[in-house]
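Bear in mind that the values in this text are calculations on the coordinates, not laboratory data. All values derive from a computational prediction rather than experimental measurement. Cβ atoms are built from the backbone, for glycine too; each structure is taken alone.
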Structure I
């Protein structure tokens, strides 16, 4: 199914946030950095662990602009996902 430009959106994520699902070379991989699942495991690429340099948890809901270590990176998501 083709995706229209109306379905596309740009979201900001922390450049340092990582999850194994993000390495899947399709939309699902990118979506994992924004919409976590119950089985997703995250880490901070800057600190190399489950917490960031500020000792806060590495997670899409936790890695926000309110943290001193946050570095915004735009991420284009298309479609509505599952």
Structure II
């Protein structure tokens, strides 16, 4: 999980997440698939989540340089408490 964790923690993304309104995060992986990670990021508003997702899609996931561990298109969802 080191590549996923380093992508989440390093190279300036912690500051970007904070500036986007990120208040908490969780990085996990399925037991049956060590090559897959799930990143949960808590933001205060749906607008902040939408803007951060747009940033990820256009600035991070668009390049192998900024997303070296990415294989294929990420699955995303903006969630709200039930």
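Given that relative contact order in percent (Cα under 8 Å, 6 or more apart), derived from a single structure, equals 25, which label among I, II identifies that structure? The structure behind it is II. Check the numbers for distance in nm of label points 7 Å out along Cα→Cβ at positions 32 and 72 across I, II and tell me which is largest. Looking at the calculated values, the largest one is I.
For FRET efficiency 1/(1 + (r/R0)^6) of positions 24 and 64 (r between Cβ atoms, R0 = 25 Å, to 0.05), which of I, II scores largest? Checked I, II; max of FRET efficiency 1/(1 + (r/R0)^6) of positions 24 and 64 (r between Cβ atoms, R0 = 25 Å, to 0.05) sits with I. Please state which of the structures I, II yields -1000 when helix-only ellipticity at 222 nm (-39500 (n - 2.57) for each DSSP H run of 4 or more, over all residues; to 500) is computed from it. For helix-only ellipticity at 222 nm (-39500 (n - 2.57) for each DSSP H run of 4 or more, over all residues; to 500), the value -1000 is produced by structure I.
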